[in-house]
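Since every read-out is calculated from the coordinates, none of them should be taken as a lab result. Small disclaimer: the values here were computed from a predicted structure and weren't measured. Cβ atoms are built from the backbone, for glycine too; each structure is taken alone.
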Structure 1
Amino acid sequence: MSERTAIEVQPETVAAAHGVASDTAFGAVAPPLYLSTTYEFADFDTPRAYDYGRVGNPTRDLLADAISTLEGGAGAVMTPSGMAAVDLLVGRLAAGSLVLAPHDCYGGTMRLLKARAALGQLSLRLVDQSDIGAVKASLLDRPALMLVETPSNPLMRVVDIATLAGLARAAGARVAVDNTFLSPALQKPLSLGADYVLHSTTKFLNGHSDVIAGAVIAADAEEARGLKHWANVTGATAAPFDSWLTLRGLRTLFARMAAQERNAMAIAERLCAHPAVSRVHYPGLADHPDHALAARQQRGFGAMMSFELVGGVPAVRRFVKGVRCFTFAESLGGVESLVAHPATMTHVDMGAEARGRAGIGDGLLRLSVGLEHADDLLAGLEAGLSGC
C-alpha cells in the first residue's frame with residue numbers, strides 16, 4: 001500500500017488508489033504485474049516474503065488486500081472463479097456438516113452443494129430465508145454454515161443480513177453472504193454481522209467481462225489465515241494476470257456502479273409501464289416488497305433486475321430476436337448490457353420443479369444493465385418488447 005492510501009480514507013479512494021505508486025524498484029505509478037512462479041531464497045533456509053506462486057503472489061495479494069479493505073474484512077483469498085470461492089468455504093467443513101442455503105440460490109451454487117451432498121461430504125437444506133420461522137426451525141439442527149444471497153439471483157429478493165447473522169451466531173453457525181450483485185460499493189455484509197463475504201469477481205468488481213475469478217473475505221484474521229492455507233492446500237488460487245486485470249477494473253468500481261444504477265432505475269420504471277410486462281423485480285422500485293429493507297441495508301439498488309413477460313416462452317423468443325443494445329448472454333456486471341433467460345441458462349440445472357418452487361418462471365428475463373446511454377438502452381428494449 002502506498003503512503004497515500006496507508007491512512008484511513010474513503011472506500012472510493014481505496015478502489016482508485018490502493019497500491020498506486022508503491023513500486024520501490026522503478027517508481028511505477030501503476031502496480032507492476034508479477035508473473036514469476038518462483039522466487040529466490042535470501043540464503044539457505046531463509047525464504048523471502050514470497051517463495052512459490054501458489055502460496056503467494058504480490059499482485060494477487062495486492063488485489064486481495066484491496067477487496068478486503070473495501071469489505072471491511074481481516075483478509076481475503078482470491079480464487080480461480082466464484083464457484084471456487086464457494087467451494088473453498090464448504091470444502092473446509094467437517095464431513096456431514098449441515099449447510100443452509102437459499103431455496104432460490106444461484107444455479108451454480110446449488111449444483112455444487114447438491115454434488116457435495118451426493119458424495120456424502122455435507123448435508124444440504126434449502127430454506128426460504130425471508131421466512132424467519134423456517135430459518136429458526138432449520139437452525140435447531142445446528143448447521144455449520146448458512147449461505148446467504150441478497151439480492152437473490154434472478155428474482156432480486158432481499159433478506160435481512162443482520163437478523164440472519166444474529167440467529168445463526170446464537171445457533172453456532174457461520175454466515176457467508178454472496179455480495180456479487182452489489183459489491184462493497186453498495187453493501188457491506190461484514191458490518192451487518194456476517195463472518196464471510198463471497199464474490200464472483202468476474203462480475204462487478206472486475207467489470208469488463210474478461211476475467212474469471214472469485215474471492216472470499218473473512219471478518220476474523222485467524223479465519224482469513226485458515227482460508228489462505230486451505231487455498232494453498234487445494235491449489236484454488238487466482239492467476240497473477242487475472243488478479244492484475246481485476247485490480248485495474250476495481251479502480252472504476254464506484255463510478256461504474258453509480259452510472260449503471262441510474263440506467264437500471266430508468267429501465268425498471270419503463271418496464272413497469274409496458275403492457276407486455278407483467279412484473280418487474282428491482283428493489284429500487286418503491287412498490288418492491290423488499291424496498292424498505294434494501295434502502296436500509298444497502299447504499300444503493302444496483303444494476304441487476306428481472307422482469308416477466310405476459311406471453312411466456314413465445315414472447316421471450318420474440319423479445320430475444322428483436323432486442324437491441326442488450327446482448328443475449330450469461331454472466332453479468334460488465335460495462336455492456338446483457339439479457340439472460342434463467343430457466344434455460346443460469347438456472348437450468350435446478351430443474352423445472354425447483355424453479356417453480358423458487359418462482360423462476362419460463363417468461364422471466366434477467367438484465368445486467370451496463371454503461372450505454374440510457375436512451376439507447378430504452379430504445380433497444382422497446383425494439384424487443386414491441387414484438388411481444
Structure 2
Amino acid sequence: MSNSAPVTLLKIGIVVIGAGQAGLSAAYHLRRLGLSPWRDFLVLDHAPQPGGAWQHRWPSLTLSTVNKIHDLPGLGLTEAIDVTSTDVQASSAVPAYFAAYEKKFDLRVLRPAHVQVVCDRGERLRVESDKGLFSARGIINATGTWETPYIPEVAGAERFQGLQLHTRDYRTADAFRGKHVVIVGGGVSAIQLLDEISRVTTTTWVTRREPQFLDQSFTPELGRAAVAKVEERVRQGLPPSSVVSVTGIPKSPAIDAMRERGVLSRLPMFTEITEHGVRWEDGSEMKADVILWCTGFRSSLDHLAPLQLRNEDGGITMTGRLATQVAKDPRIHLVGYGPSASTIGANRAGGVAVRELASHLGLKANTSAD
C-alpha cells in the first residue's frame with residue numbers, strides 16, 4: 001500500500017478473515033442474525049477464488065479418499081453441486097461447492113485480499129490489507145493453516161543435494177518413480193502419501209514418535225474425544241496438538257492393505273541430513289533422492305502478532321463455549337484453531353463464535369455497525 005495514496009478507512013462491525021469452512025460458516029451465521037455484508041460485517045479472503053485450502057490439494061485426493069467433507073450450514077454439498085461420482089477431485093468439487101454457497105447466501109467475499117496486520121486502536125481493531133483499511137469492533141479469524149507449512153530444523157538440511165518437499169507441494173506419485181523417497185510424519189496426510197508413493201517407488205517411513213495404531217475405525221465418539229483433548233489444551237493456553245497425536249491412527253481397509261504390502265515399517269527420526277541422504281544418531285545412514293516432509297502446518301496467525309495474544313510458550317489461552325474466544329481480548333475469536341480445526345468443528349465453532357461475539361459487542365440485527 002503506497003504511503004502517498006489517500007486511504008479510506010471503512011468502519012464495520014465484524015471482519016471475518018478467511019473464507020474456508022470456518023469463515024463461510026461464520027458468515028452464514030452473521031447473515032442469520034440479520035446482519036448485512038459490507039455494512040455490518042465483511043469477509044476478506046486471501047485466495048483468488050472460493051474453495052479455501054481445498055483448491056490446492058493434490059489431484060488424487062477425491063471425495064472418496066478424504067476423511068470427510070462436512071456440509072456447511074444451510075446447504076449441503078450434494079444440494080449445491082452435481083456429484084455423480086465420489087471419484088471427483090476434492091480440489092474441484094469443494095471450490096465449486098463453496099462458490100455456490102457464497103452465491104446462495106450473498107456473502108460478498110472480498111478477494112483476493114491479503115490481511116497484512118491487525119492492530120489495537122482502543123475501542124476498535126484496525127485491519128490493514130492490500131484492499132484497504134478497515135476499522136472493526138470485532139474479528140473472527142478463520143485463516144486456517146495452509147499458508148504456514150511446518151518443517152522441523154534438522155542439522156545439514158541446507159547441504160542436501162536431493163529434493164525436499166512439503167505435503168502442500170505434493171501433486172502426484174508418478175513424479176517420484178525411480179527415486180527413493182523418505183516420508184517424514186505420522187499424520188493422516190503422511191500415511192495417504194506413503195500409500196500412494198509406495199505403489200510406484202521405494203519409500204522409507206520416518207516418524208518422531210512410535211505410531212499408535214488403533215484396533216477400531218474412526219467413529220464420531222473417537223472424534224469427539226480427540227476434540228475434547230485438544231480443547232483442554234487450548235483452554236490452558238497450550239499450543240494445540242494434532243488429532244492423530246491424541247487419538248492414534250484408526251483402523252481402515254487402506255491401513256490393512258499397507259500393512260500387508262510391508263510399507264508401514266517405521267524408522268525413528270534421523271538426527272542429520274547429509275548431501276545424499278539422512279543419518280541417525282547411531283551413525284547409520286541411508287541414501288535418499290527426496291525427503292517429503294508430511295510434518296503438518298501451524299496456524300496462520302502472524303497478522304495478529306501486534307495484538308500479543310500468545311503466551312510465552314507460543315500458545316493462546318482460549319475461552320468461550322467452544323474455546324474460540326481469545327481470553328486476552330474477547331473481541332477476537334479464532335475459528336479453525338485448536339478444537340475447531342476439523343471441518344465439522346469449524347462449522348459448529350462458526351455459529352457459536354458469531355453469537356458470542358455479537359453478544360459481547362452488543363450488535364443487533366439490521367443496525368449499522370458505526
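A few points about this structure:
- Origin of the derived value -7500 (helix-only ellipticity at 222 nm (-39500 (n - 2.57) for each DSSP H run of 4 or more, over all residues; to 500); candidates 1, 2): 2
- Among candidates 1, 2, the computation of FRET efficiency 1/(1 + (r/R0)^6) of positions 23 and 183 (r between Cβ atoms, R0 = 30 Å, to 0.05) that gave 0.65 used structure 1.
- Looking across 1, 2, the calculation of distance in nm of label points 7 Å out along Cα→Cβ at positions 47 and 167 that yields 1.6 traces back to 2.
- Value 1.6, calculated as distance in nm of label points 7 Å out along Cα→Cβ at positions 135 and 223, assigned to which of 1, 2: 1
- Sorting 1, 2 by distance in nm of label points 7 Å out along Cα→Cβ at positions 111 and 359 from high to low puts 2 first, with the largest value.
- Test item: FRET efficiency 1/(1 + (r/R0)^6) of positions 15 and 87 (r between Cβ atoms, R0 = 41 Å, to 0.05) calculated as 0.60, pick one of 1, 2: 2
- Comparison across structures 1, 2 (criterion: relative contact order in percent (Cα under 8 Å, 6 or more apart)) gives the highest value for 2.
- Structures 1, 2, by FRET efficiency 1/(1 + (r/R0)^6) of positions 39 and 303 (r between Cβ atoms, R0 = 30 Å, to 0.05): label with the highest value: 2
- Parent structure of the calculated result 19.5, given that mean count of other Cβ atoms within 10 Å over residues 159-166 is the read-out and 1, 2 the choices: 1
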